[in-house]
Structure formats: C-alpha cells, structure tokens
Structure I
Amino acid sequence: MTPNTYSTGRGGYWSELRRMAQFRRRHERLRIRDEVKLIPNLIFMALAGLLAVAELAFLSMCHNDFPQPWPVAREYGDTNAMLITAACVLAVWTVLAIVVSLLAYVYVDSRRRGMNTAKWMFICIALLPAYLAMGFVLYFSAREPLPYHCPRCGTLVSARFNFCPGCKTALHPTCNHCQREVSDTDKYCPYCGNDVAVAVG
C-alpha cells in the first residue's frame, strides 16, 4: 500500500467497494448516450453487416429448401416461413449484438478507469454460458470511479489517492476524532458530531 492510496481500514474489501460506489454516485454523472459513444463505430458496422449477411443466407436457404425441405415452410407456407425465419435471425442477432456491445464497452471503460482489462474481459466472457449477464453485473458493481482532476492544481488523480501527487492537496479529508471521511463542506462530522475544520491543501 503506497502513501497515496486510500486505506481500506477495518472494513476490508467490501467496505472499500462500498466506498468506491458512493464516490461514483457523488462524482459521476454519466449519460447513456455518451457512454454508447465509447463503443467503436467499427463494432456497430460489423454487427450491421453480420445481420445483413445472416438474413440473406437464411432467407435464401429457406426459400430454396436448402439443404433439405424446411418444416416451417410446409407448416406455414413459403411467405410466413420467410417472415418467421427473418424474425428468428433478428432475435438471435439482437442477443449477440447486446453481448458484443457490452464486451466492447467493458474493454474501453475498464481501460479509462485504470482497471485490469484482461481480467474483466475474461470474467464477462467466462460467465456468459452458464450465468448470462452475471459478469457484466459484477463489472458494473465493482468498477473503479473515473479519475478526476485535483481541485487545486488540475492533476488527474485516482479516487483511491489520499493526496494529490502534484500539489499534496488532501483529496479525502477525515475527521480528526473518528478518522472517518468527511466532505470539504462539512462543519461537523456526520458520524460522531465532532467539530471539523477541513483544510484542503
């Protein structure tokens, strides 16, 4: 543990996870539209191309009864069989597109948050067959807050830092009585009521 890293204290891993989640809620105002823009356009283009090829291939196979007569065509007629086939292909593609888009987002988002990208990609992919979206749920629950700029000097700092490495500003001021974190606008500690004079820097 380096001096610049915020200590987990007695609560251990889960306490730190909770603290990071609270930090994200206070400091991050993410909009879905902006987050979707993180996914490379090449991914969307590839998915659109895959849908077009899949629809063309399966509709052609259904229309020509290849490699053998399709039961759906005998049951519902050629026109309805084509519609059913197109709908089934679209449904499968939708699920695939969501999974691929989420994986691309996890890749980009974990890198900008300074997380272990390879580990989280492996977790998300490994849990897909048996637990579906559980890997993504774990990622969004445990992801690190975005780095932010020091309020004094503007240096980009991690949410785990106690002090800014550029100007030594206190990033997580604490109550001198109970040692719990307080806001720089607090006059009294919300946990023990102690009179706090938070000096940032």
Structure II
Amino acid sequence: MQQNVGEPLRGQVALVTGGGRGIGRIFAKALALAGATVAVAGRAIDDLLETVREIETAGGRASATVIDVTDRNRVDDGFSRLESTIGVVDLLVNNAGLWGPIDNPWNADPDEWWRTMTVHVGGTFNCCRAVLPSMVRRGAGRIISLVSNAGVQRWPTCSGYSVSKAAVIKLVENLSFETKRRRSTCRPADRLGQAPLSRSSTGALA
C-alpha cells in the first residue's frame, strides 16, 4: 500500500512522556498530524486528557495514561497496557522533566537536586528499557530524548538540570552506538529539536 505523503507516520504508534502540556503537547500534536497514533503519558491526568481532546478534535488518534517515569514497575506496566490497546511503540519521545532547584549547589535542597537527576536520567532509562527489547526484536524503532545545551555547557545556579541533561546525553550516546546495528535509532535533541552542539553527542548518532 502506498504511504500517504501527508501522513508519513500513519500506522505507527508514538509515545510522548510529559505529554500533558508545553513542548510535550506540541510533540504529541505534531506526531498525530503526521499520522501516528499517539499515547501521552504523565502524572496529571487532566492535562493529558486535554492533549488527547485537542488531537482528536483535529482528527487525530490519541490516548492517555498516567505513568510516573521514575517508577520502573509502573513504567513497565503502563507501557504493557498501552501495547495491548494501541500496539507496540514505534517512536518514543522522552520529554518528561523539570527545572529542578535554581540556586547554588550548597544552598539547593538536596532532595530536589536528586529528584531532578531521577526524573531526567532514571526516567529516560526506564522508558528506553521498556521499549527497546521490542524495537531490537523487530529491527525498527526510534527514540528521541529531550536534552539541552545546558548539558554541554555551564549553567550556573541550575546544576541539577545541567548535570542531569549531561548524563542523558551520555546515556543516549551509548544507546545510539549499541542499537545502530539493530536498525533502531536513539537521538538526543535539545528544546529546538536539534542535536546538542558538541562533537561527542552528535558523533554517535545512528
């Protein structure tokens, strides 16, 4: 069957974490416009349902599920439920995140600082781990992880955010190398959808 050039993702399932608002909602709506069936995941069900409503009003297909990306068991269960209802995930967008404490490290709340690391690094790891076995078996799949130039440059008073995004870049670089022979692609992307401007982060892209 010839693919509709106006909907290059028709027949594919995309999952966007943190899809209830902001750039996550923008990603979800753009993927739906490209023809994908979109699942949005996050902790605030009202925000998620609003994203679904906007997608469906525009003629797209979407569903919502409450998932805390820092809880590996809930991620595994939530992703399994999604796959049983709308199909296996072809495209994952790791967007869930937070700014973290804005202060010098010696003044920042240590629990808030580590929460930033847990959401960005642990959340990205948990979600990648949930979808990659299927992608590797099928020899197809894409993962986009939202990072920032804060991960490759100094960002004073935002060390939790900066350090966690740097860790995500390195995680994605490793995943990119490990999956490129298996026809699955993992990419880091900054808030403008571009790879961070560092040789190490762009050189490993599949």
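Structure notes:
- Label whose coordinates, when helix-only ellipticity at 222 nm (-39500 (n - 2.57) for each DSSP H run of 4 or more, over all residues; to 500) is calculated, return -14000 (choices I, II): II
- Taking distance in nm of label points 7 Å out along Cα→Cβ at positions 86 and 118 as the criterion, the highest value among I, II goes to I.
- For 16.2 (mean projected area of the Cα convex hull in nm², calculated) the corresponding structure among I, II: I
Quick note: the coordinates plus some simple rules give every number you see, no bench work behind them. Everything quoted here is computed from the prediction, not taken from an experiment. Cβ atoms are built from the backbone, for glycine too; each structure is taken alone.
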